[in-house]
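Scrolling down, you'll hit the structures one after another.
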Structure P
Amino acid sequence: MSYDLQAVIADEAALRVATRGLSTARLASIGQGLSLMPMTDTLFGTLTDGSGAGALGFRRLPGGFEKTLADWSAGGPVAYVEAEYFGGVGEQRAAVWDGGTLAIAPLHVDEDQPFPPAGSPISQALRRLGAVAGAGQDEFTAVGLHRHRHTGAWIA
């Protein structure tokens with residue numbers, strides 16, 4: 001089985017305000033007051049400035065979009081996350097902007113690397129956004145990111 005996710009995650013109300021004029025954005029509530037905006041192909045095409053993807057080590061972060069994320073974070077922390085797994089093997093990336101600056105530099109765990117003691121990159125980002133894990137779970141599970149296995153499924 002595979003799992004892939006490329007998305008912006010932030011406070012639900014703040015993300016709705018930030019994306020108000022962005023007709024290609026679709027939001028999905030994920031729990032604990034957070035929403036995600038899946039990075040669909042259509043949204044990617046709308047957001048990129050043409051400088052190409054791959055900024056900050058991400059595979060699907062639209063060129064120039066990190067400036068927009070910094071702007072959106074003036075109202076509270078905003079994360080960009082990526083995960084890709086197949087057969088239980090894969091990688092994660094995450095970064096968080098807060099107050100207009102990069103608050104958590106891109107975190108990356110490659111294939112076959114263990115998660116650090118602080119948790120997976122996405123769980124660390126979610127923690128910065130205020131997510132709280134319950135007993136026996138991490139923030140990734142606590143907000144329900146395990147519910148859909150593919151980015152597009154969040155808006156289906």
Structure Q
Amino acid sequence: MSQPVYHYLDIGRLGRGEVVRLFMRDAGIQFQDIRYAFDDTWQTTSKSLKEKGISPTGKLPVLEYEGKFLSQHVPILRYLSREIGSYDGKSSYEKYIVDAVSDLYIDWRSQWVPALKKVTEQYKDVFVPNYYNLLSRYYSENGGPFLLGKEITYADFA
């Protein structure tokens with residue numbers, strides 16, 4: 001695997017991009033780490049990343065690998081897992097389970113981010129318990145501690 005370049009915000013251990021950095025370290029993937037300030041210069045930097053073709057949306061994270069720019073943290077995790085042939089399950093069914101749980105995470109995150117500003121009763125009393133019940137169902141099927149039992153997957157990082 002050639003050395004990828006990882007573009008992300010300089011926000012310490014915060015943000016969805018940190019799961020990609022953690023994943024690459026766990027997998028032993030050497031990468032160049034480029035961080036961008038998340039301050040009053042971010043709007044200009046975001047526009048520049050978009051203009052240069054580094055980020056189609058002007059958002060991060062982005063993984064630059066073999067001449068391609070991969071965006072969105074969960075698809076990056078999926079891509080890397082499949083590229084290195086690990087962290088993804090062995091059978092088609094295991095791969096399905098990993099994809100299903102990572103998609104549940106994406107659904108959860110789309111509700112969680114707005115709840116950071118204002119938690120609604122619907123979110124707290126309906127959405128969150130339903131999400132945790134679904135996760136519990138998937139995680140209890142293989143005896144843990146990971147989704148597929150003893151083998152960690154990219155979904156476990158998210």
Structure R
Amino acid sequence: MTVLLDAPLTMIDGRETTFAEFAGQVVLVVNVASRCGLAPQYESLERLQKTYSDRGFTVLGVPSNQFLQELSSEKKIAEYCSMTWGVTFPMTEKTKVNGKKRHPLYAQLVETPDSHGLAGPVAWNFEKFLVLPNGEVHRFRPNVQPDAPEIIALIEANLPR
């Protein structure tokens with residue numbers, strides 16, 4: 001968990017922080033893309049944020065253009081997410097989630113296997129990593145909806161308050 005907490009983050013507004021900002025919370029880290037066919041998942045992500053944020057949960061949106069489906073600037077991404085989906089959850093700047101220049105947070109997250117035992121590179125946009133307060137990570141592939149019963153059960157069982 002310490003390595004995850006040490007991961008530097010630059011938020012979409014340029015503010016510098018680390019993943020430690022979310023220590024003690026249940027965090028759903030999702031690589032997002034505005035022009036992806038899975039973008040309607042933003043709606044479910046925001047609903048989770050509104051439902052559980054006052055109990056120690058947050059969604060962390062991580063825009064990535066590695067699948068060539070993200071807008072050109074952080075400003076455009078923030079405007080699109082806010083205006084189209086009403087997004088209020090925190091988001092980072094555009095980030096590499098795969099390859100040699102993969103962000104340090106994702107260097108750790110991709111070591112987590114999914115329900116089929118497969119770890120490794122992010123498969124596509126909207127892959128989800130649920131980080132529990134104790135540092136345990138659960139991985140859900142892009143086709144798993146953010147409000148899937150298995151995700152909701154883990155969130156509710158691990159909320160700190």
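The numbers here are math on the coordinates, done by the rules we state, and not lab data. Just so it is clear, the structure is predicted and the values come from calculations on it, not from any experiment. Cβ atoms are built from the backbone, for glycine too; each structure is taken alone.
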* To do: Please state which of the structures P, Q, R yields -14500 when helix-only ellipticity at 222 nm (-39500 (n - 2.57) for each DSSP H run of 4 or more, over all residues; to 500) is computed from it.
  => Q
* Figure out for me which of the structures P, Q, R the number 24.8 belongs to, where mean count of other Cβ atoms within 10 Å over residues 26-33 was derived from the coordinates. => R
